[in-house]
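Coordinate-derived values only; no laboratory data. Just so you know, these numbers come straight off a predicted model, no measurement behind them. Cβ atoms are built from the backbone, for glycine too; each structure is taken alone.
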Structure 1
């Protein structure tokens, strides 16, 4: 296994090897490293991301899937809509419970969306234009995917209004998300059709894998919440990104301090 360290300088990397391989100014690879709890402890104390990963080339991937809210983008869109509706505290509390896996996701989404009843549909545009920002490193990761022909799947328990625009803007290949009901220019507080939950995310992931004729080892899945875990479990490498403890505990590796470009550094 290789040990990839990110968010440190070369002097710090030399604590673990006399000749660490430099990936970037703040990322290093140590080949044929042995797992050592002392390394994990030091990294956690010093806010350094670490991962033990097998030798694998990014160019050999066929599919990279990622969550949208708090992963590809820095916000939870529904929380920001809740802010415009004057219910952000109520909605954010339920969002946090759902991401920790404490309540059923479909139930949590219906409860949160109900707080948006009567909100102007133009609020969706306001959130997209004024509040939605890409996570640092996202463009580097997406560029690497396009350069190597890796297909992109954006999965979200959020809303098509945002995933559709990000798909067009960023050249994402596949998306799945929920549809808000709008009537007379206002949100009704309802979601149309089946809710995109953990099972739906995993199903979409497997469908795209089948379409691409990709093996498990040719895929990566990145997420931050409990509703990403079933999809992540079906990937060749699962990455918990700035994630809840329940997700970090089950993922192959975690990126807690670095940006999304850190995912590229996990590969040769």
Structure 2
């Protein structure tokens, strides 16, 4: 296996002890803050040691089969809230109603997998009833920011010819704007019902939950004529696990523990562009 080590401001001296643990056959510099340890004998015990050492030093690591590169993939599928962007849109919309604490509590429980997603979304959206729809634009203009490394990651994967999918339990108001702004190929999300310029507290049509996210990745892969094993899937919450589970490489970004535990790799400290170093 290859072991990639990277950090935001990490120097080679910072990773020497971790490299010694891994006992690689060779170490290659990827860039000033990332290294590839080649020929590492992977084991559960070693992974546990590396995990603890990296966490203590705010370093991200990834075990990947030798020879895997970006060219092995045809699609990158991403969750939106707290993955491609830094916020949970519904929490910020709720803040316009003075209801952010109540909605955030439900959001967090759902992301940890403690509440079934359909129930959590229905409960949260109901709290928005009567809010002026202009609040959505305010959230987009004033609060929505791309996650660290998102633009660089997208530029590189798009230049390499990979297609992009934004699949979200959030809302079309935001995914539509992300699609246009970032030149994404596909989006799929929930549509908030708006009547007379006000949110009704309901969504239109079916809910984009964990099963629908997985089906969306499968549909797009079918349309592209590629297996799901040629998809990279990125997410942070429990409702991302099913689509991550069918991918060739799953990436937990700033994710809940339940997600980090099941993902191929986790990016806890570096930006989304950290995936480029892993597949360099």
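Data table
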| item | result |
| --- | --- |
| Identity of the structure behind 4.2 (criterion: distance in nm of label points 7 Å out along Cα→Cβ at positions 9 and 153, calculated), options 1, 2 | 1 |
| Mean count of other Cβ atoms within 10 Å over residues 89-96 derived as 16.9 - corresponding label from 1, 2 | 1 |
| Label whose coordinates, when mean count of other Cβ atoms within 10 Å over residues 209-216 is calculated, return 20.8 (choices 1, 2) | 2 |
